[in-house]
Structure I
Amino acid sequence: MSIIESEFRPANWCRNPHLQTLWAYFFRFSPRPEYRRERLELTDGDFLDLDWLEPNSVGPLVLVLHGLEGCSQSHYVRGLVTAFAHRNIRSVVMHHRGCSGEPNRLNRSYHAGETADLGTVLSRLHDREPNTPMGAVGFSLGGNMLLKWLGENPHTSLVTAAVAVSVPFLLAEGPRRMQRGLSQIYQWRLIRLMKQSLIKKFAHRPAPVDLHQIRRLNNFWTFDDQVTARLHDFADVQDYYARSSSRQFLSDINTETLIVHAEDDPLMTPAVLPREYELSRKIQLEVSQCGGHVGFVTGPVWRPQYWLDQRVADYLSEKLTPKLSAI
């Protein structure tokens with residue numbers, strides 16, 4: 001495959017990257033799916049919560065990975081699983097540890113390079129339905145996890161096809177970008193959510209970090225250095241970013257994979273984009289000049305359309321549905 005220009009064309013009224021990024025968050029109406037929740041107990045004593053949306057009891061299944069501090073009710077997740085349901089494709093949203101509305105049990109939580117939990121979930125789903133074609137979709141941080149896992153497991157048969165959207169391929173670039181201009185609002189919002197989660201988690205048990213000091217952290221570099229790296233056994237923030245960035249794993253991916261990215265993503269710089277020689281032959285990277293971060297809004301202002309839902313659902317429907325004839 002190769003790097004190609006995306007077919008996405010932004011709405012005339014929505015060309016600003018921040019408007020592309022924030023429009024759906026504030027103004028999109030999408031129904032709240034009636035999920036069925038399942039809790040997976042893990043061997044280390046922790047748990048993962050899965051939210052299922054099943055328009056039928058058979059057929060392809062897609063695992064969805066949300067972004068930083070997201071969940072199954074995030075606007076981009078609701079839109080996508082609804083698009084899958086319209087195609088009679090089942091979906092299941094994997095909550096990262098501590099993101100399902102209940103703090104996880106261990107001191108550790110999740111991070112951009114965490115792939116063991118993803119592997120566990122995929123293995124358990126495959127054990128239940130060994131003949132079911134399975135896809136996977138990751139948004140932002142979840143996309144980084146997915147691409148890293150695919151590169152670490154080039155011989156996997158657990159995933160038939162995958163999609164990654166708005167991926168921070170080089171993790172150090174995000175904090176640099178979010179220190180400038182209006183992009184600081186995303187840093188402020190996400191850091192605030194992460195601090196709230198941490199404080200809630202350790203409200204009634206000893207914390208392995210100084211919560212008074214944590215309250216004063218105001219950027220990703222310091223938070224990831226003093227919290228993320230420390231809780232997940234990285235030497236420091238540089239070690240965390242270097243080892244967890246997905247770009248170095250792309251050449252080893254052997255699963256049919258679509259990556260969707262916008263050059264004007266306000267949460268990272270254009271420098272994150274991989275070069276064509278870094279991509280395996282199984283990857284198709286579609287790049288648009290405009291689109292923001294998990295945005296891709298088109299159509300008239302009185303009836304906006306969310307191109308990303310259709311692109312992802314169409315791609316996985318094409319890749320997964322024909323496999324049913326072989327069962």
Structure II
Amino acid sequence: MKKIISGFTRRQFLQSSGAAALMYGLAPSPVGAMEPGVIKKMIPSSGEQLSVIGLGTSRTFDVDSSNAAQSPLVAVMQAFFDQGGQLIDSSPMYGSAEAVTGSLLQTVTNKSGLFTATKVWTNGKNEGIRQMQQSLQRLGVDQIDLMQIHNLRDWRTHIDTLQDWKAQGKIRYLGITTSHGRYHAELETILQQQELDFVQFSYNIEDRSVEQRLLPLARERGIATLINRPYQRGSLFRQVRGKPLPDWAADIDCASWGQFFLKFIAAHPAVTCIIPATSKLKHMVDNMAAGYGRLPDESMRQRMIKYLESI
């Protein structure tokens with residue numbers, strides 16, 4: 001399997017939907033209409049370009065160290081890189097996910113664009129430094145691209161450390177995260193007052209509350225956004241189970257509901273990168289397809305919302 005994945009190039013991915021269907025058991029997609037190349041978004045604070053589909057590791061990479069547990073994830077991560085993926089997001093909160101990510105990174109190839117993102121999730125300056133040093137070791141890197149304060153935990157303490165680490169070159173970017181709506185008011189204040197490179201929060205076609213304040217504010221302040229829970233923890237798939245995609249989904253190069261949901265998010269002008277988590281190869285390939293081809297304009301996004309509400 002590993003040889004097959006590493007030999008499956010982006011050119012083949014775009015040109016041969018039949019090959020993808022054969023290799024991964026997927027339905028053929030309308031790739032003939034796709035524009036070439038991975039869709040990338042700019043990190044405002046630097047101008048660096050980042051592929052719009054990233055990889056989350058919560059739950060899915062929290063496995064033991066055995067070959068039996070990690071072997072299927074090698075193909076998942078390899079497919080991610082082969083199809084142009086860059087940003088992998090983890091956290092000490094995710095059990096063994098950081099260590100497993102580091103182990104997999106030693107195995108896969110074609111990862112020159114790797115962008116590591118993890119978090120500090122503890123109280124106190126010294127404990128935060130210890131935890132971040134441990135993250136460097138677990139990921140097997142000398143520098144972490146993005147260090148984030150997880151769920152605003154002790155953020156006033158950690159923000160100073162992150163600024164120091166950025167100045168020293170131990171990290172390249174700093175950010176803050178939440179996956180809980182109850183923290184949005186505090187997060188808004190932080191975004192207004194602090195110099196941040198990234199902010200991470202939940203956003204999807206069903207939960208659009210961040211469109212009111214957080215997404216516009218991030219764009220206004222020049223802060224890149226990472227989007228978690230793009231599938232509303234699977235509830236969106238349960239809602240559309242057994243329902244066909246509308247014919248007009250082909251106009252934005254959608255061949256699955258997963259791509260439909262991801263492209264809706266990716267099209268928002270304030271969204272930088274989406275981080276769906278998966279441990280399934282076919283789901284990874286499907287996710288990555290959303291990072292190619294056309295994105296919906298605002299009128300199409302409204303049409304997508306209305307169609308989903310009508311189901």
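For the read-out FRET efficiency 1/(1 + (r/R0)^6) of positions 115 and 203 (r between Cβ atoms, R0 = 35 Å, to 0.05), a value of 0.95 was computed from one structure; give its label from I, II. It must be structure II, since only it matches. Using the calculated result -12000 for helix-only ellipticity at 222 nm (-39500 (n - 2.57) for each DSSP H run of 4 or more, over all residues; to 500), pick out the matching structure from I, II. It was calculated from structure II. Compare mean count of other Cβ atoms within 10 Å over residues 107-114 across structures I, II and report the one with the greatest value. Largest value of mean count of other Cβ atoms within 10 Å over residues 107-114: I. With relative contact order in percent (Cα under 8 Å, 6 or more apart) as the yardstick, tell me which of I, II scores highest. The maximum falls on structure I. Please state which of the structures I, II yields 0.30 when FRET efficiency 1/(1 + (r/R0)^6) of positions 155 and 195 (r between Cβ atoms, R0 = 35 Å, to 0.05) is computed from it. Going label by label, the one that fits is I.
A value of 1.3 for distance in nm of label points 7 Å out along Cα→Cβ at positions 75 and 299, calculated from one of I, II, originates in structure I.
Rule-based calculations on the coordinates, nothing more; no lab input. This one's a predicted model, so the numbers in the text were calculated from it and none came from an experiment. Cβ atoms are built from the backbone, for glycine too; each structure is taken alone.
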